[in-house]
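Have a look at these structures, which come just after this line.
Values in this text are rule-based calculations from the coordinates and carry no lab data. Here the structure is a predicted model, which is why all the values come from computation and not from measurement. Cβ atoms are built from the backbone, for glycine too; each structure is taken alone.
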Structure 1
Amino acid sequence: MNQGLLRVGVIGVGHLGSRHAQIYAAMRGVRLSAICDINPQRARKLGRALQCRAVTDYRVLFGAIDAASLAVPTSLHAPIGHALLARGIHVLVEKPIAASLPQADALLRAAARRRAILQVGHVERFNAAIHAAMARLTHPRFIEVHRLSPYPFRGTDVSVILDVMIHDLDMLLLLVRDRVTRIEAVGVPVLSKSEDIANARMTFASGCVANLTASRISDESIRRIRVFQEDNYLSIDYKAQTVELAHKRGHTIERVHLPVNQRPPLEDELASFIQAIRMGRPALVTGADGRAALALALRIEQTMRRVNPAASRRRVRAPAR
């Protein structure tokens, strides 16, 4: 890849997309060439602030950018992502990779055909607390996850499983590296047309059990994962970027805080995307990784809706956010 300025665009500049744009604008070796949003006022305002071109139709960017972050509603990931990849434009698509497995497969094929980088925005992979904990994670036996947040008024075109729990599903697949043999799940819609709170319990072929709770109707924001092993357990706080290790020493339980080099995960995620493009190597979180997380999320949704069909009947497709 040419080592000159990499021309980058951001398509969809709502809450998350605007952060992508701000990070790219400050990044060395990158030129934020354009932002795109169907809301012209929002696009113009951010374009003025970041001194870049603002458009409302992503198709006018063909030939003007080398790479793009895609932060639009999930239903648009496949059509827009495919259009970009088909023209050799590298894509970082926010999670979930797509709304269905066939759509995800089409994105993977398009990326492979043009040898373009396809990275999926599972940002917790870049959390410094996870990096600090990885060396101590040897043989997980039980994993407990809580991801709770206030109602976002965005992202509700999909269930809480695809909206937020999918981060932790990606992490589980990274930590356990085994197939899921059993799923139990429940969930209910509260403020939106799809499930806003859900619990899933999974058993892996290794015998490891994972229990996950996700909610987007909490009064507080909590993002924690605890991993229990044969001789210790780790408590990881994604939000605070801290890791506590507890293990038995004689007749007491000793707790120590592992050193964590705290950094903004989103900045590291975008820097990794740019580096993958420049080095011509696969992204740290590949399209295949995103597909695997989506496949597990959809299995959980199917299980959940079999348990509570009345709740699933309330679910309708929401308009694009």
Structure 2
Amino acid sequence: MRPLIVIRRVPQIDFMRWHVYGLVFSLALTAVTIGLFLSKGLNYGIDFTGGTLIEVRVPNGPADLAGMRAKLDALKIGEPTLQGYTDQTTAECGSSPPSCVLIRLPQQAGGDAAQQKVVQKVREALGSGVEYRRTEVVGPSVGSELIRAGVLATVLALGAIMIYVWFRFEWQFGVGATIATLHDVITTVGLFAIFQLEFNLTTLAAILTIAGYSINDTVVIYDRMRESMRKYRTMPFRDLINLALNETLSRTILTVATTTLAVLALLFLGGEVLRGFSIAMLWGIVIGTYSSLFIAAPLLYYVQPNRRAIARTEENAEVPAERASR
């Protein structure tokens, strides 16, 4: 069976010619992201802030958001947020204007009992002409615990990635991979800060998935670079990086294309619940590929690994193989 090939001949793209611009752009993007995060913050979902999420459907036509908001304002339970949406996976919410609405209510003083009381008030205010599809109540203590757990999971994931790449290659590779992955995570958070998209548990899952996707692409490029170091021991390191990037370009294009198709299916057919996850993943595919080409690989140009040690490792591996063949 012949392998699937996108680029039949290895291209001669000079990626290193643009690496300085890529590093400067990444530094600027990271600085803007951190600034927006500190100034605007994130639009945390109920998973983190606590509160009540109610998903309703109006069976007989489009939802009257203004009328529903007026009824909820009259309850004096804080500032509610109403969002109409369509869901292509079911005909029930597929109309336009939408007949399904997500209602978010702020955290109420008094614990879970107060939250349940608010849900009952909302049901009475909206009346029996509304179908209730989902109700979620999250307390403030649970939300704060989820924030701490999410930050800890991200830090541990990045640390595990650095340790793996360090032992799999050399410490220089671990530094480059960690910086590139951290760049992807920070800029993804920045995307949600810029557009004030809801940041919830599915978004956090997307960020961890992006870290895994990005490091996978980076490890493939690093492995080809190490192979080229053993094969071309006198080649200038700049040319060696370009060679590795060009040789893995066909694989990178295939990976990006197939992953993008899957994420687009989630974005357009997955409904409102998966929208934030899909947006984060689409951005992660783009920024993860970019960081592998213009951050992870070029960083090794400045912290070059020990090429002699890598060559000796290859020679030591060849000696037992030759003895076994005799």
Structure 3
Amino acid sequence: MEPRNVIIIGSGPAGLTAAIYTARANLAPLVIEGEPSSTSDQPGGQLMLTTEVENFPGFPDGIMGPELMSKFREQAGRFGAEFLTEKVTRVDFSERPFKVWVRDTLHVADSIIVSTGAQSLMLGLESEKRLLGHGLSTCATCDGFFFRGQEIAVVGGGDSAIEEASFLTKFASKVTLIHRRDTLRASKIMQDRAFANPKMEFLWDSTVVELQGEHSLSGAVVENLKTGERSTLPVTGLFVAIGHRPNTDLFTGILDMEDTGYLITRPGSTATNIEGVFACGDVQDHVYRQAITAAGSGCSAAIDAERWLEAVGHG
């Protein structure tokens, strides 16, 4: 079997940008984009779960997340990228060419770009799927603007939850932080800022048990974990900030990763610990997690892969 120049695993903004760049470099990439039924690694990544994207440059009137990903994919296809709408089930990076299996079908390549992304940890409520993008969000910097003058809530107690809640006070009239304990996990300086913010309120020992609203969020039912008492917060926006989980199970024991599961890349590069394997997007970025930064790192991974292939005499 003749190995391909590059296989890209994953197809969010990072993977599809890598596909555009590698295709334009005549590397004929194969993009194994995930399965539509999977929320963790579906084709197009997390943007397929969002409604309007207003912060992606070049779209002054905003664009729907799925439409933006469709345009990325179309552009990559135009330059010759191939797509396989399947889930990678196993990899072997112990020698080159690298091996990638989709069930029983083996694909081989001289280089790999991993862009499997991450998923936001959710509350596990039935209504989440219905209301995600319709009042329920996992990204304050993406969606905060839509809640100008409204009462909203943030679920979580760590640094990222406090950061999101503080950011949201720029837009909302009131932000209620809902936390399942009676103390925050966030750093002291973040806590001090939060407690000093007149727009922030705190609901301790509480968890969200139900979301109200058919087509858009109209309220959140909160249960006090100590008393069992339930009350309804009349919020039109709820931001879940209880963490993210990178989609890296496939690479456990193969690629170096942090304790949290994020892939480790060399400083100033997208290179992993295995020569010829590169990683980009949210699978290795737990700081920015934006479509535009993912796309940028996808571009970097493509250039890194192209230069590496040239250096070792491939491509």
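One of 1, 2, 3 was used to calculate distance in nm of label points 7 Å out along Cα→Cβ at positions 46 and 102, giving 1.0; which? It would help to have the intermediate numbers written out before the result.
Numbers: 1: 3.1; 2: 1.0; 3: 2.5.
Working through the options, I get structure 2.
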Exercise for the section: Using the calculated result -21500 for helix-only ellipticity at 222 nm (-39500 (n - 2.57) for each DSSP H run of 4 or more, over all residues; to 500), pick out the matching structure from 1, 2, 3. Expected result: 2
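Here semi-axes √(5λ) of the Cα gyration tensor in Å, for residues 158-197 alone was calculated and came to 24, 12, 6; which of the structures 1, 2, 3 was it taken from?
Working: 1: 24, 12, 6; 2: 27, 8, 4; 3: 16, 11, 9.
Attributed to the structure labelled 1.
A value of 50, 21, 17 was computed for semi-axes √(5λ) of the Cα gyration tensor in Å; which of 1, 2, 3 is the source structure? Walk me through the intermediate numbers first.
Values: 1: 33, 24, 18; 2: 50, 21, 17; 3: 39, 19, 17.
Answer by label: 2.
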